[in-house]
Structure 1
Amino acid sequence: MKYLILLLLVWQVQAEMNVETIIEKANMASFYAGDDGRSDARMMIVDAQGNKQMRQFVIWRKDIEDGGDQSFLVSFSRPADVKGTVFLVHKKALADDDRWLYLPALDLEKRIAASDNRSSFVGSDFFYEDVSGRHPSADEHQLVGDDEAHYLLKSTPKDSHAVEFAYYTMEIDKTTFLPMLVSYYDTQNKKYREVEVLTVENIKGHPTVMQSKVSNFNTGGHTLMAFRNPQYDIGLTDADFSSRSLRNPPDK
């Protein structure tokens, strides 16, 4: 009996170590490929009636430290009503992110509170947090299973009052460590939101998400995201992510 208990304890420790490694690798694969990066992107927002709205933008990213602080900048070019809108994030590993939104029609720089992280990103089914990533330390993670291709994880928020979900599950590719399917559940154990990777390509040795989809099962709507011409290690500087970039994004 003691031997069985010891085996169970050893298995539990190994599982905890494994899940930490999986989460770390998934975070690195999703948000830290290369030292910096740039990509053109297009979102198609589709409501339950099939009505469509398009958003076109460029996204830049620079790592301050691998797995730690980094900066993001998103500049919109289409349609006309969002042209010139810029979203800036100074992501922090050990504190709340600093986020700003520039609205050209009002010539207004708006600070986005940490509590707004899980609100709609420019009217889409993506959240602000989806763009720059959720801090792995914000959740408790469990390895609940696996198959030939994926690890299956269940993650529960440490602060349940700060988010709208009770927990979420992830299917993480065993080769690339990209989360291929993330499903969010409410307190009634009902799946109400899903983030799915549709296409992955290898860009300069980095597995890169080229197409993804967010579905909102409560509203019946979804948003498709497509990336074009992704580039890595292009020499972005801290100045490219300063407050001045809200009005004058980099031209790299």
Structure 2
Amino acid sequence: MSLLSVERLTKSFDGVRAVDDVSFELAAGQLLALIGPNGAGKSTCFNMINGQLRPSSGAIRLNGRDIAGMRPRDIWRLGVGRTFQIAATFNSMTVLENVQMARLSHERRIFDFFGRVAAWKESDALALLDLVGMAAHAHRSCGVLAYGDVKRVELAIALANAPKLLLMDEPTAGMAPQERRELMALTARLAKERDIGVLFTEHSMDVVFSHADKLIVLARGRLIAQGDADTVRSDPRVREVYLGTGASSAPRVDSSAGEST
């Protein structure tokens, strides 16, 4: 049984199908890249899996359980972590405190943060920071960190609920090339070691083709291709979607552009 199974997922806005009958599967320990041009429906698909949007139709199964339409917090408690295109941390708090907050929230004890429970969870938070290479910065404010380090802290936060599934929305956005490679190599290692399925959207094709075990490609809300890197790279429909022609063997995306759906 797949960790994540998306079956005929559809989302309409005022009669316009932003996601149209999309199906795919993700196995534990696998990195699956969801790619496509701007407006392809990637973010809409992502937000339905995370619970921020309710599907118009279709099923989203996590270990066989249909989670379509559940609230984001309830999905998170089932073991789904998420990172965002713009890193989401509390700048006024320390690195350690950010991760402690996530650990306490997972155990529904967030109001105990300023009591003895916060100290008790310190070792758990430090272990997560050590995993992502940020333990040495534990007592620094997130507000003074370099952006690449903030992304690592956000990954530690996403791991705080011991996720089975990790959703990463543009994980390397705003990062330098070396930082991108290091973050995705770390993510791939953790996915294999902890048997975590990772679904990520990404505009940087070097990241996608270097680290994804499998790719799925959306265009105008529909799934047009899926498979390993070589299969997708050589697919004429993918080349046409990215370039408007089949003249090149590799897709290209404007990494400075945002996505509306």
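Each value in this text was obtained by applying a stated rule to the coordinates, not by laboratory testing. For clarity, every value in this text was computed on a predicted model and none was experimentally measured. Cβ atoms are built from the backbone, for glycine too; each structure is taken alone.
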Original post:
Given a computed value of -4500 for helix-only ellipticity at 222 nm (-39500 (n - 2.57) for each DSSP H run of 4 or more, over all residues; to 500), which structure among 1, 2 does it belong to?
Top reply: 1
Original post:
Quick one: relative contact order in percent (Cα under 8 Å, 6 or more apart) came out at 19 when computed from one of 1, 2, so which one is it?
Top reply: 1
Original post:
0.95 is what came out when FRET efficiency 1/(1 + (r/R0)^6) of positions 68 and 204 (r between Cβ atoms, R0 = 35 Å, to 0.05) was calculated for one structure; which of 1, 2 is it?
Top reply: 1
